[in-house]
Structure P
Amino acid sequence: MKRLFLVPICAGLLASCATTSGPTSVEIQAAIASSVADPRRPEADVARDPLRKPAEITRFAGVEPGMAIAEIAPGGGYYTRVLAASVGPTGKVYALMPAFFANRPGGLDGINALAAEYGNVEVVVIDYAETQLPEEVDLVWTTENYHDMANGNIAEVNDWAFNALKPNGIYFVEDHSAPGTGLTATSTLHRIDPEAVVEQVTDAGFELEARSSLLHNLDDPHDVSPREVEPTSDKFALRFRKPGRGQVYVPPFTAQSH
């Protein structure tokens, strides 16, 4: 569903744009560094850090202490742990588990144990047509899952993310890259063209705010499964923003491109 493109404005000399105070850059960096160094993280997760760069990626995504985050399909919880420790006791992580996990015998045991360990993680079995979280969140996060969701009703997922976020909230997507392939590699190679993601997510009403090259691997041939690439596949990371309140419509042809 295509939504209106919005940009923020101020009310001239008679008023100013609202600002909110939050943690400083130093406090954010310290919280993220502490989360990555957290001794509760499994050794197998720590061993993957040089390739996944969790501190840099978490910082790029805009994670801050006190945030409420919805993490789509957290898998084994690699990032769930980092996010939970980064947002701290005043923050919250909703771990959104697909129904097929919940329906497996013991399918939720691992993520439930993680939630009990961290205290600020709540497991939610997600139905994108029905589920509404107890609060609007600051960030919707998904890593290495978007290509799978694109094989289903991705518009429903992106609309859910848009509606789940606060105004000015962030939608963060990281995945295995297949440049120039559109959606043709999602089910065969388990990759996706980053431009296809941009098109789909902006169609849902988001603005592309930033791209990251942190996880680029220029030696990846892009025509094999990510599991066949050593030491790791080429990945893209995209940060989108939901427009905020107090904004006016601007025709798309006048909007700044990314």
Structure Q
Amino acid sequence: MTQFQAGLGQEEAARDDLRLVVECERRIVNAWPAPATLVIGDWVLRFASGYSGRANSASPLRPGAELTEDEFAFIEELYRADGLPPCLRLTPLVAEATRAAALARGYRVRDASFGMIGGLDETLPAPEPDLQIEARPSQEWIAGVASQQTGPKANAAQLAAIVEKVRLPAAFATLVIEGEPVGYGMSVAERGMAEIGSVIVDADHRGKGLGRRLILGLMGWARLQDCDAAYLQVDQSNAVGLRLYESLGFRKLYAYETRIIEDGV
């Protein structure tokens, strides 16, 4: 292969990855639906009373998404009116000029994450019997997830306001060992791809491979929904999670930052 051909191959791979970023980012809006959603130009604004970063931020929906000065001000006004700090998810879909403008306005990093993607093939086993899967989130599932969280994510009512709005095929999973719920997770399938999220294992049961069993079970469920790929988001500092996901065939598709302005809230 010549250097020119290698360059063409890299460009084609980069274009394909950008297409996948768009596919994931648009599906995220449906897989984790905020109680209130607005579309402003090339951006989707989501409001969920402060529960989770994705559900309380503005995200770009297409490559090269821009914000004018007036749009910046309008978005910031909307979040402040809702009692929330203005928040942007700066993914690879953001135009460089808009990214620079956000930094100039004082948006600081709240957290940084990776979007990861992995293939699903026919060798994946069906979910094991210990993984109880429901098509709708039960009160027990919601309470269980909330009980394993801290801060705003411990609010079961706000979690319910999100997950009860899912309208796509979904799996709300509880891993039960010897009659005790020890882990939770969920997956939402849409047009051949499934998001995996809310995976959490009880602190007293970590280090036993239960997270792997949860994720494998959700991957198996997604395959049964005719999905060819699964995607997820993980904090860049979560070394344990990154190793686990990579061992299951996921790769880093893109990196992004969630940035906020706290003044004036």
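Annotations for the structure displayed:
- Distance in nm of label points 7 Å out along Cα→Cβ at positions 86 and 166 derived as 1.6 - corresponding label from P, Q: P
- Looking across P, Q, the calculation of distance in nm of label points 7 Å out along Cα→Cβ at positions 134 and 238 that yields 3.2 traces back to P.
- Value 0.60, calculated as FRET efficiency 1/(1 + (r/R0)^6) of positions 78 and 142 (r between Cβ atoms, R0 = 30 Å, to 0.05), assigned to which of P, Q: Q
- Distance in nm of label points 7 Å out along Cα→Cβ at positions 38 and 70 from the coordinates reads 1.5; which among P, Q: Q
- For 19.5 (mean count of other Cβ atoms within 10 Å over residues 22-29, calculated) the corresponding structure among P, Q: Q
- Mean count of other Cβ atoms within 10 Å over residues 46-53 from the coordinates reads 20.8; which among P, Q: Q
- Per distance in nm of label points 7 Å out along Cα→Cβ at positions 30 and 102, the highest-valued of structures P, Q: P
- Computing helix-only ellipticity at 222 nm (-39500 (n - 2.57) for each DSSP H run of 4 or more, over all residues; to 500) across structures P, Q gives -11000 for structure Q.
- Comparison of P, Q by relative contact order in percent (Cα under 8 Å, 6 or more apart) - largest value held by: Q
Computed from the coordinates by the stated procedures, all read-outs in this text should not be read as laboratory data. Note that the structure is a prediction, hence the values are computed from the model and not measured. Cβ atoms are built from the backbone, for glycine too; each structure is taken alone.
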